[in-house]
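Presented below are the structures under discussion, each in the form of structure tokens.
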Structure 1
Amino acid sequence: MPGSYAPVAVASPGSYGGFWIRVVGYIIDGIILAIIGGIFSVPLGVNYSDVNSLSTASARASNGIDLLLSLVYFVGLWTYMGGSIGQRILGMRVVDAATGQPIGLGKAVVRWLGLLLSFFVCFIGVIWVAFDPRKQGWMDKIAGTVVVRR
């Protein structure tokens with residue numbers, strides 16, 4: 001049918017980035033982001049061992065900085081390296097689902113927003129990877145991407 005979308009198989013089913021390897025990649029990325037975020041939170045005076053201090057303006061500012069760091073980290077690395085550091089260490093990259101080509105800045109921003117949504121809804125959007133034939137989570141479905149392995 002003219003004008004309809006028909007996804008092109010950019011990889012064989014065995015070469016998609018599966019659920020568990022992507023979880024390990026996110027853990028690596030989380031550790032990196034926690035270290036960088038911790039460096040930024042120290043000058044703000046955030047004390048993570050005091051529950052009462054976590055509702056202060058400095059803690060909210062630190063959370064805002066963490067969100068901005070996440071945006072810059074993921075969008076920048078998906079756009080310019082083809083994958084986050086965790087993904088690259090494990091031999092994965094993010095590509096356009098229709099063409100298999102690297103993704104651009106706009107698609108990377110949409111994917112990051114989809115990733116936030118996937119995490120905010122009790123991780124369902126990320127767990128979706130385990131059950132999808134092309135191993136696409138909600139962030140991949142929203143942005144039109146797929147994670148492939150070398």
Structure 2
Amino acid sequence: MILVLLGTQNNSFHRLLEKVENCIENKVINEDVIVQAGYTKFNSDKMQIFDLIPREKLEELQKEANLIITHGGVGSIISSIEKDKKVIAVPRLHEFQEHVNNHQIEIVQNFNELGFIIGIENVEELATAIEKSKTFNPKKYKKDNNLMLKIIENFIDKN
């Protein structure tokens with residue numbers, strides 16, 4: 001099963017769900033897909049889509065998932081890598097009114113550079129990232145406030 005997490009921000013991320021559905025149609029994805037869509041309104045007969053999933057159930061789904069595809073939110077990324085999951089993260093972009101700015105680009109880049117996730121900049125790269133995930137061995141995440149501070153400092157320094 002693949003779990004897609006779009007966070008709880010009051011912004012849509014329709015582009016990502018369109019690309020996930022396209023990957024299902026083109027047989028890049030051959031598993032069940034469950035989506036926590038948040039404020040993204042998307043109808044599909046190819047995925048199970050929920051607005052919000054209770055925390056306990058969401059944690060169960062994260063543990064069961066073979067792959068997690070998420071927006072570039074720190075909470076979604078960390079809660080997934082803490083469970084030793086393969087994660088593909090795609091930043092929401094300001095130019096599509098998906099977020100107030102482009103800070104998720106740097107978040108995704110930092111986690112990608114550290115080897116925790118497969119970070120992509122564009123939804124068009126999703127199929128390639130899914131194929132890469134089959135052989136990707138993510139770095140194990142250990143709770144480390146110094147690491148989080150480094151990621152935040154890198155983000156601040158770039159801005």
Original post:
With relative contact order in percent (Cα under 8 Å, 6 or more apart) computed per structure, which member of 1, 2 shows the largest figure?
Top reply: 1
Original post:
For FRET efficiency 1/(1 + (r/R0)^6) of positions 50 and 130 (r between Cβ atoms, R0 = 35 Å, to 0.05), which of 1, 2 scores largest?
Top reply: 2
**OP:** Using the calculated result 4.2 for mean projected area of the Cα convex hull in nm², for residues 18-73 alone, pick out the matching structure from 1, 2.
**Re:** 2
**OP:** Compute Rg/Rh (Cα atoms, Kirkwood Rh) for each of 1, 2 and report the one that scores greatest.
**Re:** 1
Subject >> With helix-only ellipticity at 222 nm (-39500 (n - 2.57) for each DSSP H run of 4 or more, over all residues; to 500) derived as -12000, matching label from 1, 2 >> reply: 2
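Readers should treat all values here as calculations from the given coordinates under stated rules, not as data from a laboratory. Just so it is clear, the model here is predicted, and its values are computed rather than measured. Cβ atoms are built from the backbone, for glycine too; each structure is taken alone.
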